[in-house]
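What follows draws every value from the coordinates through simple rules; no lab data is involved. Note that the coordinates shown come from a computational prediction; the quantities given were computed from them, not determined experimentally. Cβ atoms are built from the backbone, for glycine too; each structure is taken alone.
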Structure P
Amino acid sequence: MTSYSTPFRFTDAESKSDAFERLLKELGIRIEPKGALEQICLDVKELADFHTGKAKPSPGVDLRPHLRTLMGLDHLVSLALDLGAEKLQPFKEHFALLNDGTPLQNVAAPRNDRSGDKLFELLIALGAVRMGAEVTVDSPDRSKGDNPDVIAAWNGVRWGFACKVPSGDSPTTLFERIAEGVDQIEASSSDRGFVMLNFKNRLDHDGAFPIVSRAPDGDPNFGPPPNSDTVIAELRAFAETRAKAMVEEATNQEVEKLFANKKALPGLLVWLQTAILQRLPKEIAPPGLEGAGVIGSVAVLHPISLEWAKHGVPARLDGSVDDLVSALYKGLRLP
């Protein structure tokens with residue numbers, strides 16, 4: 001399995017946010033006043049107060065964007081705290097970008113957000129370190145575009161990952177972004193590699209967490225929690241649909257030619273993450289609350305093959321790729 005859904009625990013959200021601020025200080029980074037990260041941390045504290053009853057949201061307010069922000073930050077914070085300051089030193093330039101733009105990987109960002117691709121790189125780098133790889137990253141400020149964004153030496157192979165966060169819906173533009181990634185990997189010291197995509201800007205986040213009606217005072221009613229497996233299947237189908245449209249627009253021949261004799265393997269790794277309403281699992285639910293609706297995070301690392309079998313030619317997407325995807329997913333999963 002390369003997907004999970006898990007209920008969010010509000011009880012430690014604020015303390016983890018404070019611990020993350022201390023961790024950033026160890027890296028020589030401060031949370032800039034009025035910056036993106038400060039606003040996210042303030043959101044965390046406010047939502048924690050709502051949860052404990054210290055405060056109440058205004059009637060009718062839609063908290064879904066704030067909840068996605070909360071869980072996106074919690075994911076990054078959990079990975080960072082699990083590794084500690086010493087292991088995070090090589091990525092301090094990337095962590096400094098958290099003060100800019102829209103730094104989370106489950107929240108859509110504006111087109112001019114310079115931090116988008118770079119912070120996706122950070123997420124993949126943290127996952128690779130947690131899977132046991134020796135990781136190097138391209139500088140976010142001095143990047144020349146001739147290296148993959150993340151190189152992870154793992155099981156005797158130097159894997160290169162070119163990380164892209166598409167902003168639009170054009171299949172042609174998607175092909176061009178993938179071609180950029182293939183070129184980056186080819187010019188690098190990596191042995192093999194993948195173009196990685198995050199469709200956070202194109203996912204229907206509200207559709208995964210819909211408001212079905214409103215109470216007389218305007219408060220949203222989210223209805224019964226959906227089956228999380230159904231949501232995961234829809235996320236995978238979304239990625240497959242995008243890849244299929246890209247291949248149909250570019251043609252099979254052009255896609256095959258793009259990857260021919262290249263270090264980049266003929267496929268994509270897609271990260272998909274959003275917030276959902278889900279049922280509280282009975283193994284962790286207090287008495288009487290089994291199956292109650294709670295806020296949850298869902299995440300998928302979805303591999304897509306762009307390889308066409310040829311008679312007598314060994315497949316390039318072999319068992320070592322399965323091992324890589326499984327290990328990277330475990331590295332990206334919440335501790």
Structure Q
Amino acid sequence: MNKPIKIGDLMAKDYGDVMWLVKDLIPAQGITIISGDPGGYKTWILLCLIKAVASSEKLFGYFDCAHQNVLLIDEENHPCILKQRFELLGIKSGLDIHLLVREGFHADDEDYLKYVLNYIDNNKIGLVCVDSLVRIHSKEENVANQMSALFSAIGQFTKHGATTILTHHHRKQSANGSWDSSNLRGSSDILAAVDSHISVKKSKDFDSVELVQKKLRIAPEHPAINIKVDKTTDGKISFIYDGNVKTISEIKRENIDGRICDLFNEDKIEMDRDQINSFLKKEFGINAIGDALKRLFDSGQLKYYVKGKNKKIYYLSIYEDEIDDYDDPTLDENGNLKVRF
């Protein structure tokens with residue numbers, strides 16, 4: 001153990017920029033948990049990550065990775081299953097990927113842990129992946145001090161310079177269907193011990209995976225992302241970045257913005273705020289409509305001119321060249337604005 005240092009020494013030291021194994025997702029030389037339900041693509045995501053790191057590729061074709069030699073400790077899958085998945089993912093045999101498969105490794109076995117640490121040092125391993133956490137210890141998962149002791153042992157990997165990634169299971173989903181860090185099975189000390197936590201959730205039709213970062217100690221969590229599962233005719237499989245997952249508020253904003261534009265575009269009409277409200281008030285709140293009009297105006301999609309005492313008359317900007325009589329808009333027999341084009 002190093003002796004204590006003074007705060008002045010700490011503040012004077014330049015620790016450099018944040019170091020990433022996977023840019024903006026997985027910090028270097030920390031512990032990350034990838035969790036999900038059984039059969040939820042956790043292992044596939046882990047193998048994609050191993051491939052990207054070992055071959056200096058972008059993860060999911062999008063995220064930059066630091067090149068590292070990899071050690072996979074797999075106590076879940078038979079070697080023939082791993083071989084099949086490697087082939088399907090196009091993982092080449094010449095990569096610096098080292099395997100410890102179904103050898104009974106336990107992180108709380110001091111002799112076995114020492115053996116693996118020596119292997120890390122001798123083979124310049126920069127990434128240790130474990131599938132899965134439950135298989136590499138003999139402790140009680142729900143007992144805090146036992147999980148704390150286990151992660152103290154697992155933390156030895158990072159002290160030897162290796163980023164550590166473990167797969168773990170979710171507990172059974174709550175009655176309200178919530179999906180957050182509380183779904184991580186076992187003691188809360190598991191979540192407290194890690195530097196990053198990513199939840200994996202597959203779609204019902206198995207053609208996409210949603211990744212949600214629930215914890216990232218060194219930076220703001222990355223927005224949730226969609227990963228497309230692409231299966232080719234020759235049997236190969238790939239996982240491809242398909243954009244960030246839209247939040248509920250983003251979806252609502254897009255819905256109301258699109259509805260307003262459609263409303264104006266149907267008959268190329270002009271409307272004031274009262275008329276817009278009358279068309280949409282059954283679908284959206286009055287304040288939400290006002291916010292949408294401001295967004296659309298700020299973005300240049302909508303424009304307006306002022307009639308009478310500060311009454312704004314809105315129209316789609318793409319029809320600006322067709323507007324002709326700004327000061328005397330055409331009214332119908334009831335005194336309402338009507339189609340002018």
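Per-structure values
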{"item": "For distance in nm of label points 7 Å out along Cα→Cβ at positions 36 and 100 computed as 0.9, the structure of P, Q it came from", "result": "P"}
{"item": "Read-out distance in nm of label points 7 Å out along Cα→Cβ at positions 172 and 276, computed value 5.0, structure in P, Q", "result": "Q"}
{"item": "Distance in nm of label points 7 Å out along Cα→Cβ at positions 60 and 228 - structure with the largest value, from P, Q", "result": "P"}
{"item": "Identity of the structure behind 5, 20, 23, 16, 12, 11, 8, 4, 1, 0 (criterion: P(r) over Cα pairs in 10 Å bins from 0, in percent, calculated), options P, Q", "result": "Q"}
{"item": "Source structure (of P, Q) for helix-only ellipticity at 222 nm (-39500 (n - 2.57) for each DSSP H run of 4 or more, over all residues; to 500), computed value -13000", "result": "P"}
{"item": "Structure (P, Q) behind the derived value 16 of relative contact order in percent (Cα under 8 Å, 6 or more apart)", "result": "Q"}
{"item": "For 10.0 (mean count of other Cβ atoms within 10 Å over residues 52-59, calculated) the corresponding structure among P, Q", "result": "P"}
{"item": "Read-out FRET efficiency 1/(1 + (r/R0)^6) of positions 44 and 132 (r between Cβ atoms, R0 = 30 Å, to 0.05), computed value 1.00, structure in P, Q", "result": "Q"}
